[in-house]
Structure 1
Amino acid sequence: MDLKPRHPVQLYEAIVYLILFVFIYRYYLRNTGSIKPGSLLGLVLMLVYSSRFLLEFFKDKQSDVESGMLLNMGHLLSIPFVLAGLILFFRPVKKVDPGIP
C-alpha cells in the first residue's frame, strides 16, 4: 500500500471551476448584447480545459502506459479543446449584409 501524501486535486478542481463560473458569469453580464456568436463558448473551453491541463500535473499516473509519456492522457485530451476555444474566441465575425429581401 502506497502511503505517500498526495494533492487533493478534486478540491483544487472544484475551487477553480467555481472561480471560473463566477468570472464567466460576470463577463456575460457585463457584455450582454456585445458578445460575438460562439465567443462565450470559446472562453469557457479555453479557461476550463487550460485549468484542467495545469491541474493534471498534480495528479498521479493512472496507468502504466502513461509512465513513459511526457504528458499524460488528460493533457493530451485537453489540448484540442483549448485550441477549439481559441479559434471560437478569436475568430473574426463576418458582417451580414441584409441586402434586398
Structure 2
Amino acid sequence: MILGVFTVAFPAMKMFSLLGIWLVPALTRDSAQGLFRIVSHLGKWSMLDVFVVAILVILMRSGGIAQIAIRDGVVLFTGSVLLTQIGAIWTGRIVR
C-alpha cells in the first residue's frame, strides 16, 4: 500500500496538478501559484518511491526471493522523472 501511494498517487497528483495549471483557464495568478506550491511540496516526496523500490530490491535479492534485472524500465522511469522535473521547473517559471 505504501509503495502504491508513493509510486502511483504522488506522481499522478503532481502531474495532474501541473496539467491543471496549464489547462484550467479559470485559474487566477494567485490560485495557480497556490497550486504550484502544493506541487512543489509533493515534489519533495517524489523520490521516496525510488528509495522504497531500492529497499525492496535489496531485500528480495538478499533473501533469494527473486532475481532482478535492470531493463527498459530504468530508462523509462528515468525519462519520466526528468520530464516531470523539467515540466515542473518550466511551469514554476511561468507561474512566477
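Only the coordinates and a few stated rules stand behind these numbers; no lab work does. Computed from a predicted structure; not experimentally measured. Cβ atoms are built from the backbone, for glycine too; each structure is taken alone.
Can you rank 1, 2 by mean count of other Cβ atoms within 10 Å over residues 14-21 and just name the one with the largest value?
Result for mean count of other Cβ atoms within 10 Å over residues 14-21 over 1, 2: largest is 2.
Could you tell me which structure in 1, 2 was used to calculate helix-only ellipticity at 222 nm (-39500 (n - 2.57) for each DSSP H run of 4 or more, over all residues; to 500) as -19500?
The read-out comes from structure 1.
For Cα Rg over 2.2 N^0.38 Å, which of 1, 2 scores largest?
Largest one: structure 1.
When relative contact order in percent (Cα under 8 Å, 6 or more apart) is computed for each of 1, 2, which one produces 35?
Checking each candidate, the match is 1.
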